[in-house]
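*Asks:* Pasting the structures in now, so scroll down.
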Structure I
Amino acid sequence: MNKIKTTLKWAIMTLVILMISFDTIKAQDDVLQEKFYRAYVQNSKTMWTLLIDELRSQYDAAQNDMQLLYLLTKAQIGIVNASMADRDKPTYKKYIKDIDDNTKRLIESDVAWSDAYVLRSRMYSAKMAFHPMRSMFLGPKSDKAIENALKHGPENPEAWMVEGGSKFFTPAMFGGDIEEAIQAYSKAIELFKEARGGVKSNPEYLEACAWLGQAYVKNDKYQEAVNVYNEALDQEPDFGWIKYVLLPEAKAKL
């Protein structure tokens, strides 16, 4: 009897320790997610830099933790995207090779990792933004990455978001289609809402709303654009790109 009690005691203690550990990990994940979110909403290269430094330090200490490498690469893409607004080519050059190398490593570690292909596609998009003349060469590479992202993650909202971006930016003669872009962005938003974490502190959800609204505008559906912009602002009232730029532009066309 005493042996059973002792065994039960240690089992309960182990379970409590595991629960505390899981709560600690979740709290750490929530803090990290909030850092990604704030860096995106504020479009702050300073915040992205601090996040990159933090994640690089963790990755170096962990030695080949692919999840940390994924997060580091995602933050690097974040700062490259933030550098597009002011055409900050030095920042782009500082990170783009690391992003290229990292996405290759992520895919090599797991050829069925949908999110890794999403990052690869985003990298090609950044390269095309800074080197438009290379789009004919880079576009098919991005499309292939998107194809793999959807193949391995048909319910991955970020895969649908980059699919929307491909249809939005590609000229119609090369396969672009605004209606298909709207469908893909709408699918991404639907999947973000259905995901376990929902849309709270989710920068990709806000980004999908921003691009869906622009696709609506491009298709002369201005009220639909206003509606989706307001939906994003309900979630994040301080999202300046929509609040001060995209929403006023759409309202002016009504």
Structure II
Amino acid sequence: MEPRILSLHVHPVKSCRARSPDHVRVGPRGFEGDREFAFCDEAGRVLTQRQHPRMATVDAHWDGAALTLSCAGHESVTVDGREWCDAPSSASVHGTSIAAHEVRDARASRWMTELLSTPATLVRRAPHATRASDDGESPTTLADAGPISVLARASMDALNARMDDALPIDRFRTNVIVDGVDAFFEDSVEAFDVGGCGFRAMRRIQRCVMVQTDQRTGERGIEPMRTLREVRSVLGRVFFGRYFVVEHEGVVRVGDRVLPS
């Protein structure tokens, strides 16, 4: 089997559910529309499933104009994501900030505040705004540490083989799932081309409690972290998947060949 793109995943709102398009445009900061929005607390810190696992139950749809949020048991809300407050703001991710604007229509903020029972303000990252990836050079936006996350399906299969109950790959909220490669392909490949785009490896992804969150129900268990600690731990830190930076921009499609370079 040839190495190919199995699936692509875009998260319009950080820590909410992903969309799985059949193609996506890739820019210097990552996938177009990925982590375009976030919810912040009163201090400007981005809210995530680490503290609020219920965010996993929120569907987010962004069409370039309207952002719609929905969740079972709650009425959906739609706001114009192009309209934001004039006053500049910022969003803080792991202690580093990126320029952002509060979305003018406050209904989405009230909706999430009610859902989480904590203040939550919807912001959109400012056009062209970036913050440095963990390599200190490459641009990213609201992603944790790098613009593109990659994982081989075989890596997930290998992990599931060690657990009593198999888990879906969405636990890892990865942008690119690669098929037709060996387990832990992402650990060994230093660069690859796909669909005219080029990607260069950064560091491996350190995992946290978020991977224990069921992405359909928001419930939190002990796996896969318990098993990851046994098989993917280095000096007490757990790694699974890898960040990549964009070397060449373009469009990536499901089914495209992956060409290690």
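The numbers here are math on the coordinates, done by the rules we state, and not lab data. What you are looking at is a predicted structure, and each value in this text was computed from that prediction instead of being measured. Cβ atoms are built from the backbone, for glycine too; each structure is taken alone.
*Asks:* Quick check on the output: 12 is relative contact order in percent (Cα under 8 Å, 6 or more apart), derived from one of I, II. Which one produced it?
*Replies:* Details: I: 12; II: 25.
Here the read-out was taken from I.
*Asks:* Let me ask something additional. Tell me which of I, II gives -3000 when you compute helix-only ellipticity at 222 nm (-39500 (n - 2.57) for each DSSP H run of 4 or more, over all residues; to 500).
*Replies:* Clearly, the read-out refers to II.
*Asks:* In terms of FRET efficiency 1/(1 + (r/R0)^6) of positions 110 and 222 (r between Cβ atoms, R0 = 30 Å, to 0.05), which of structures I, II is highest?
*Replies:* Greatest value across I, II: structure II.
*Asks:* While we're here: For mean count of other Cβ atoms within 10 Å over residues 30-37, which of I, II scores largest?
*Replies:* Values: I: 15.4; II: 22.9.
Going through I, II one by one, mean count of other Cβ atoms within 10 Å over residues 30-37 is largest in II.
*Asks:* semi-axes √(5λ) of the Cα gyration tensor in Å was computed and gave 36, 23, 18; which structure, I, II, did it come from?
*Replies:* Numbers: I: 36, 23, 18; II: 29, 22, 17.
Of the structures listed, the value fits I.
*Asks:* Can you spot which of I, II the value 4, 14, 17, 15, 15, 14, 10, 8, 2, 0 was calculated from, given it is P(r) over Cα pairs in 5 Å bins from 0, in percent, for residues 118-181 alone? List each step's numbers first, then the result.
*Replies:* Working: I: 4, 20, 31, 26, 15, 4, 0; II: 4, 14, 17, 15, 15, 14, 10, 8, 2, 0.
The structure behind it is II.
*Asks:* Which structure, out of I, II, was FRET efficiency 1/(1 + (r/R0)^6) of positions 126 and 166 (r between Cβ atoms, R0 = 25 Å, to 0.05) derived from, given a value of 0.95?
*Replies:* I
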